[in-house]
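Taken together, the values in this text are just the output of simple stated rules run on the coordinates, not laboratory data. Small disclaimer: the values here were computed from a predicted structure and weren't measured. Cβ atoms are built from the backbone, for glycine too; each structure is taken alone.
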Structure I
């Protein structure tokens, strides 16, 4: 889920994953199956509701061909931006 404040926007890695899936013509069910997770877990990952772990990043590399360190950097940036958004919005 994309969240924002006046100065910051937190975009989950799932947005980039969605773009990759669209480019590859892969739907959520196919993606989840290749990741070894169920569709609800796949949706939670795309929405940024679950942490993108090192294991998930490794599986994304296998499924999408994008290096695991790229996914981990996106996740770290997303979580940092969430904190900045919350702080600016007075929620933290």
Structure II
């Protein structure tokens, strides 16, 4: 959280947050996991909307993005922080 910049940064695990690139539904108990991951995705959207209403910008970084391109993630954060200072 960058309170002065009104920026919230979340690092989302690919499995738990339903990454479209590398998230998956386990083969065992598929119905349960599909519902669980779906609920997580909906909860994330509700949290984003609530934070937006409070004046926060929300940035989400997926686990795979951070693992594969950490400096790209840092640049994205720096850009968002710089933009918030211009406001």
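Given a computed value of 2.7 for distance in nm of label points 7 Å out along Cα→Cβ at positions 12 and 28, which structure among I, II does it belong to? Walk me through the intermediate numbers first.
Numbers: I: 1.1; II: 2.7.
Source structure: II.
Given a value of -20500 for helix-only ellipticity at 222 nm (-39500 (n - 2.57) for each DSSP H run of 4 or more, over all residues; to 500), point me to the structure among I, II it was derived from. Can you show the working numbers first?
Details: I: -20500; II: -18000.
Attributed to the structure labelled I.
Supply the structure label, taken from I, II, corresponding to distance in nm of label points 7 Å out along Cα→Cβ at positions 20 and 44 with the calculated value 1.1. Matching structure: II.
Out of I, II, which one gives 28, 17, 6 for semi-axes √(5λ) of the Cα gyration tensor in Å as computed from the coordinates? Label of the originating structure: II.
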